[in-house]
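Dropping the structures in below, format is structure tokens.
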Structure 1
Amino acid sequence: MRKFIPLLLLWSCQTSEPAQKILDSHRETVGETSNIRSLTTLSNCMGPEGQYTTYTASSFTDDYVLFQQDYTYKPNPFYALILTKDEGYGLDENMVIQGPLSKPIIAVLKAHEFHEVMLQPESRYFNMRLLEDTTFFDQKCHQLIASDHLGLPVRLYFDQKSRLMAGISQVNPYKKGEIIQVHFEKWNKKNSPVIFEQLTILQGSETYTFDYESVDFSTQSIVKMTFGQP
């Protein structure tokens, strides 16, 4: 069941005052999140090769995430367990640890926690600065520039009318020179926090779509996997 209650946001002391105002406005519009401790999401996805599903089970208070993708167009799924921004492991279908993942791969998988990105951008990005207004996916937006924990640039877009985050664009940490744009769509404003239910990803010449079947928040901490056990 969906449970929505706030999370105290720890805004970076390096965020500029104009950027802070944009973030505060977004936070106010999103609503309460302070008691959220974990969340799970399940989305039906479409990419250049076909259909697949993406499941995430994340801690809202640290970097832990269980990541699972199952594909209609190939037999083997991709499962991974991320413990920190620097430590993660591939899993087999029985959830047994197979081997370590590189930091760029960990960053790509963590980037799939799209609702966390939207709900608490300050936990992911640093040195936020306000740039000139721009248009992002046909939306007139305020634009912030920041850096992620790898030091790579990222831009955050906030719709001028709704005040909600419209999406992000960032350098692909796994493919030099490639830009990834993520657009948040189909907002559900019936509950608090406000969430998006669809998104579109433009990655180079490729397009991916996510249609969320479920986005579930909990006030309970996530039950974390132990090595070799589900």
Structure 2
Amino acid sequence: CAARGYKLVLIMPDTMSKERRMLLRAYGAELILTPGAEGMVACIKKAEDMVKSDSRYFMPQQFQNPANPEIHRKTTAEEIWRDTDGKADILVSGVGTGGTITGVGEVLRARKPSFRCIAVEPDASPVLSGGAKGPHPIQGIGAGFVPEVLNTKIYDEVIRVKNDDAFTTARRAAREEGLLVGISSGAAIWAAVEVARRAESAGKLIVVIVPSFGERYLSTPLFADLAD
């Protein structure tokens, strides 16, 4: 938007990290914050109200836009297929909008019918597995509703991840593997490790999506022990 001269207004829960907000403002975006306890539902409603009240606004709506999973069909799926020489057996992915697991899963399942997809969601807001929505600190996944673009038939299983497990795993990724990842990535890695421990996973090639970078979370409880 900055490069094209578009005014960008972003709406997000006030529980999103300071780094995320500062980064977006650095690019010139205007931020509108909604109560964190109301989750993404409040953000979407606010955005929809703004669009209805002013014809100048355009809302891409990542939870409904078919371009979301389509770009993963064209890029992410092809990258995974190419980099694994078509040998990937299992995909483990957190579900935010659902675009990644839908796009990747549909392409790779079509090419390899035995390919399995495992969705990851917060234990505190287990909507995908039939539970009730709730507040949680795993930013980026667990929107509190089933996204329209999510193909709920593409995943074979949903793994719930507790908050502490997501945080602990993200910290371990940095200190043991040199991977500075965010909270949702910690959740995905934890789930992938659990899958890898299963007897039926022996010899299987597991791909885990690690979508978040840890620098956006330095001021959050994820790295609270590092503060001066």
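Here, each number is a calculation from the coordinates, and none is a lab measurement. If you're wondering where the values come from, they're calculated on a predicted model, not measured in any experiment. Cβ atoms are built from the backbone, for glycine too; each structure is taken alone.
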_Origin of the value 4, 13, 15, 13, 15, 14, 12, 9, 4, 1, where P(r) over Cα pairs in 5 Å bins from 0, in percent, for residues 14-77 alone was derived from one of 1, 2_ = 1
*If mean count of other Cβ atoms within 10 Å over residues 102-109 comes out at 23.5 when worked out from the coordinates, which of 1, 2 was used?*
2
*Any idea which of 1, 2 comes out highest on FRET efficiency 1/(1 + (r/R0)^6) of positions 46 and 190 (r between Cβ atoms, R0 = 25 Å, to 0.05)?*
1
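Have a look at 1, 2 and say which one yields 0.45 for FRET efficiency 1/(1 + (r/R0)^6) of positions 110 and 174 (r between Cβ atoms, R0 = 35 Å, to 0.05), as calculated. All intermediate terms of the calculation are to be shown ahead of the outcome.
Details: 1: 1.00; 2: 0.45.
Answer by label: 2.
Given that mean count of other Cβ atoms within 10 Å over residues 94-101, derived from a single structure, equals 25.9, which label among 1, 2 identifies that structure?
Values: 1: 12.9; 2: 25.9.
This value belongs to structure 2.
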*State the single structure among 1, 2 that was used to calculate relative contact order in percent (Cα under 8 Å, 6 or more apart), giving 19.*
2
*From 1, 2, which structure was volume of the Cα convex hull per residue in Å³ = 143 calculated on?*
2
*Given that helix-only ellipticity at 222 nm (-39500 (n - 2.57) for each DSSP H run of 4 or more, over all residues; to 500), derived from a single structure, equals -3500, which label among 1, 2 identifies that structure?*
1
